[in-house]
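Enquirer: Next up: some structures, all given as structure tokens.
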Structure 1
Amino acid sequence: MKKNYIGIREIAQLAGVSIATVSRVINGSPKTSEEVRNRVNKIIEEYNYVPNITAKSMYSKNSKSIAIFVFDLDNPFFVSLVKSLNTIAFENGYTLLICNTENNSQKEIEYLKYCEGIRAKGIVLTEGYNKNVFWEKFQNQTFVFHDRQISEKYSSVKSDNTKGIQMLVDYLYNLNHRQIAFAGYTPAAKSCEERKQAYVFALEEKGLNVHSEYIFHGELVSKTGAYAFDYFCSLANRPTAIVCANDQIARGFITRANKIGMKVPDDFSVVGFDGCNPEYFYPRITTIRQDIDLIAQKLFECIVNSANEPKHYILDVSLEIGDSCKKV
């Protein structure tokens, strides 16, 4: 028998027990004596046996796997969130499956079927733009929603979008900006809807007019920032400051400005939302920092404690001042 290949049948033969007994030991069943467990585990260790995860999950109700569905892995925020969630999962004996959905309905369904097949403990659904409520077809699966609350029956974890935008508008207002625009509004994304509404409320609270031409529609990607720059430059009454729905849009806006010889903050003051400032990017964006590690921790807790009542977390945010704004 080769030492680098061994199956559950061979382990049973070497240990002098039944295949069912070996299976119980592998799956942590208490229905075996300590002496038998030690004997079986010694052989498993000696031959570096790795259990078949699919078979193991069929024995138990769930596997020790969780999944996260992400629509944009180019976004540093989601990369950081995945890294943090992966660290927490690994430390707790779980495997993280990363599903890059790209807002594709078919991909979402196929990934969900796979997660069902391996009996994943739960799935984190980050926000995208797809209106297909595909999760409702999978009643036996645990879902936790990031940055949106769908209903009371599903747990959710999100940052305080309203507070964050309020802080950004306050900051710009204190720099004497009165013509403040918003870039990156897409009603299909609930977090974006919240941020736009908070922007409108913050302006009204300060007695500033809300101009419809100052709200630029677009997805939460960097090219939206470039398009927004071109659009705002075309206005007869240009805004002096831009609140971007996320840092990706802010970077796209600044990059486009640099390309045609304009500068941030000299020509526009720009703020973002997320707090994922790459070291190489200049100017450093004034932004709202989300606590990514805490978000990941709460998402994980919601999954592993899914037998309890659904939880809904709204996490605090903070203002991170960079070099992308100036007084007017």
Structure 2
Amino acid sequence: MKYSDAGVDVYAEEKAVKELLKVIRPSLDLRNEILSKKGGYLKIGKYYLSLSTDGVGTKTLVAEKLNKYDTIGIDLIAMVVNDLICDGFEPIAISDYIVVREPDEKFMKELGKGLLKGAKEANIAIVSGETAVHSNMNQKFDLGATALGMTEKVLNPTAKEGDIIIGLKSSGIHSNGISLARKLFENDEKLLREVLKPTKIYVKEILKLISNVDIKGLSHITGSGFLKLKRVASGAKIEIPEIPYIFNKIMEKGVDFDEMCRTYNMGVGFAVVLDKKDVDKALDLLKDGRIIGEVTKEKIIVNDHLISL
């Protein structure tokens, strides 16, 4: 079974997004402050600023099925702030977008609990937002957010062959590949609760690491799984010694290892690339960090499996 069997065709999505980018990319030339056509950051005074936008996908449907809404806000904040720190940006402020089928005070209160907890974990202020009522929407709600990050120095990837990759543990599936997990565990409340576990926020420990160690690349392992490492390294050889429970349960349903590594984090929610000489210091600073591999000349290999699109 593949991710596409759950109705998610990542290849078609990529093609569609490319068409959108072709049309809107000239807007980047409208402002001289925009310094990166790829990362989209700008400089004002001595500071660089960057925006990150994301949502939680169909994890909202899992929350609705279980009638549990007090943690999904953590996922929303995690998805945007974990992306920001990959380029060295400290998350400062966030604005959320909440769409509901109908106004529901109890639901909004529960949602707010997760948003506040996530904000505290990321040390970010929720400064604004928009709530819209779409009465004809099939699902109960949907979420999105945009966060602002700031730094005096942008972290550009400088990884080379032989550099070490440290993996930070995930808390579970996080917020990617949910449609496939929902399809597989539709009537299994125990496993759906595993799927609903909130995404881990890595902000504080990564910012501390950046301040103390020479980082050569950072990667938030989300959609596309370990292929995300291609953003910071030419290739990588990864060893995952222990695959967490939820991912084994998915594989038991017929999803092969290669597809898993293209879709899920497999227990590694965030990756740090650095020189061998800095490994010990980094491991001292990271609570759940462990060496999972090294940078190679090309290709992504996980547990001796070639992972490709």
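Laboratory data are not the source of any read-out in this text; all were calculated from the coordinates shown. Being a predicted model, the structure only gives us computed values, none of them experimental. Cβ atoms are built from the backbone, for glycine too; each structure is taken alone.
Enquirer: Assign the value -12500, calculated as helix-only ellipticity at 222 nm (-39500 (n - 2.57) for each DSSP H run of 4 or more, over all residues; to 500), to the correct structure from 1, 2.
Expert: The value was obtained from structure 1.
Enquirer: Quick check on the output: 85, 39, 32 is Cα extents along the principal axes in Å, derived from one of 1, 2. Which one produced it?
Expert: 1
Enquirer: With distance in nm of label points 7 Å out along Cα→Cβ at positions 12 and 244 derived from the coordinates and found to be 3.0, which of 1, 2 does the value describe?
Expert: Of the structures listed, the value fits 2.
Enquirer: A value of 16 was derived for relative contact order in percent (Cα under 8 Å, 6 or more apart); which structure in 1, 2 was it taken from?
Expert: 1
Enquirer: Given structures 1, 2, which gives the highest value for distance in nm of label points 7 Å out along Cα→Cβ at positions 92 and 204?
Expert: Result for distance in nm of label points 7 Å out along Cα→Cβ at positions 92 and 204 over 1, 2: largest is 1.
Enquirer: Here is a follow-up. Give the label, chosen from 1, 2, of the structure having the highest value of FRET efficiency 1/(1 + (r/R0)^6) of positions 124 and 268 (r between Cβ atoms, R0 = 30 Å, to 0.05).
Expert: Greatest value across 1, 2: structure 2.
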